[in-house]
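Heads up, there are several structures right after this.
The numbers here are math on the coordinates, done by the rules we state, and not lab data. Keep in mind it's a predicted model, so treat the numbers as computed, not measured. Cβ atoms are built from the backbone, for glycine too; each structure is taken alone.
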Structure I
Amino acid sequence: MERMEKAFQSQNNSAHRAVLVTGCSSGIGRAIAIYLAENDFTVFAAVRKKEDAENLAKLQKPHLIPTYPLDLTNLNHLKGVLEFVKEALDNRAIKGLYAIINNAGGGSIAPIELLDLDKFHMELQTRILGPVALLQSFLPLIREARGRILWIATPALLPSPYLTDIHACDFAVNFIARTLKIELMAWNIPSILIRCGGIKTSSPDRIYRILNENIKKWPKENYELYAGALEKTRKEFEEFDKKRTDPTEVAKVVYKALIGKKPKRRYRVGYMSGLAAFLELFPQTMVDYILERRNK
């Protein structure tokens, strides 16, 4: 693992709490990493690619430490990242790691019948298996700092047609986060969900590009079964995209969850996040009925 640490001057940052943020190459993860680094946190900003680490280093923020490679589909990276973080914490005289902020992940638009299973497998690794393995490696440092664990997720308890690889993972994240809250009560380690509605990132453009590529690959007779519904979904998303919330607002909520003496179990932020939270109060059968009617 290359030592991006060398790009920064050694400082006495013992007053700073340290956090690890995954998926910092762009979007929400990058916004969180920069905002926290500007507000008295030492931030290990994890990325998969060297060029993304170099782009973060060019910002020349003394408390922002590009950390790579961390590809959560490759568990062999964890040992190197753990060693890197421990060394950097020792150099800064910081006791433990105050938080892991799980953010990495992508997704696509596709009916389950046409879902790319290889990409779905990668998403499951990135959003579920990888973060669990990361926690297994870093929980001793979290205990040492009496820290907390944050999860960036969508309001995923609602059935969302054609978004299975996104929302199925977030449904599992919801379960893991809530279960951890119970399992880690003995050490008073909060497990906090930051539930995001529509956030303005490069992700929608990437999703549309992938959809267009998939349409060319899918068997014509299979695609035509869903063509009308997918086109309707695309148009709805294009309107939705105009109202998305700036990712800095997510970073502000994350900061609030980190500094609060008694943080909430769940926070919400972003366009339509309130409506999603409201719908979750209804029985599942009623929610299913509402969404089925909407998608007729």
Structure II
Amino acid sequence: MLAYRHAFHAGNHADVLKHITLCLVLRHMNLKDKSYRMIDTHAGAGGYSLEGQYAQKKGEYLQGVARLWERQKTLDDLPEAVADYMALVRQFNPDGQLEQYPGSPAFAQMLLRSQDQLRLYELHPTDHRILESYLGTVKGAEVKDTDGFDGLKSQVPPSSRRAVVLMDPSYEGHGDYSKVIASLREAILRFPEGVYMVWYPQVSKLEAAQLPRRLEGLAPKGWLHARLTVQQPDSQGFGLAGSGMFILNPPYTLHDQLLTVLPYLTEVLGQYDGANYLLEQKAA
């Protein structure tokens, strides 16, 4: 949906879960010298000002990354994976103040090595222009203003036979839930060995509730499902209660790492007494 701007939501609790999981997967991929391709089907602008009008309108980052930023300054009790994520956020804010938030392309650019490839898709003209100016000239990176759902099939399999795909559409457009399934089904047929990461919102929509079960049916080599619930919907049942990450072909290390991360995030980011998490896995 071309009206969607992630800048309104940058650094919120959903971004925290998504980007910690992304960092864990990319760190695992880096354990082998062989190159891989990172494909982001809905890349956004790459980075966001937390002092700008979009982020300030609802201040969602204050209940997300800002809580971890303050916690690290006072208690410094972050689990290893959360501390690693926050180190990258701090790297993105060299002045020592939380003023900018790195999007998925920025986390990838900070973690990918010289031999790896980055493929970024973004349709929104303003966000694409920002992303192109930020990463368009980086070696190994390509920024495309075409539909990531359609573009994914041209990116797999890479010659190295190693790839990570991140798919996190806004789900505000018509048919995004079905497009996730259709795009992934085609990609997995072409390249079943890839690691496919799907973010989804925890909202009062039947499609959102059904998506994890639909994704289970696509997993040829096992899956992992992590969900973080931090707030209650409003009186009409609207609002982002939490979010989930569904990973097809997850690294074998990911479950135990998230088992440490999720209780901590529930404690620190929870906004009501019923805050909770879910972590389930099915091996190949």
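With semi-axes √(5λ) of the Cα gyration tensor in Å coming out at 25, 22, 20, pick the structure among I, II it was computed from. Of the options listed, only II reproduces it.
Starting from the value 4.2: which structure in I, II was distance in nm of label points 7 Å out along Cα→Cβ at positions 75 and 123 calculated from? The read-out was computed on structure II.
For FRET efficiency 1/(1 + (r/R0)^6) of positions 19 and 227 (r between Cβ atoms, R0 = 25 Å, to 0.05), the highest value in the series I, II is held by structure II. Suppose FRET efficiency 1/(1 + (r/R0)^6) of positions 51 and 211 (r between Cβ atoms, R0 = 41 Å, to 0.05) works out to 0.95; of I, II, which structure was it derived from? Source structure: I. The value 0.55 for FRET efficiency 1/(1 + (r/R0)^6) of positions 131 and 243 (r between Cβ atoms, R0 = 30 Å, to 0.05) was derived from one model only; which of I, II is it? Going through each structure in turn, the value belongs to I.
For the read-out helix-only ellipticity at 222 nm (-39500 (n - 2.57) for each DSSP H run of 4 or more, over all residues; to 500), a value of -15500 was computed from one structure; give its label from I, II. Comparing all candidates, it corresponds to I.
Here distance in nm of label points 7 Å out along Cα→Cβ at positions 35 and 219 was calculated and came to 4.6; which of the structures I, II was it taken from? Label of the source structure: I.
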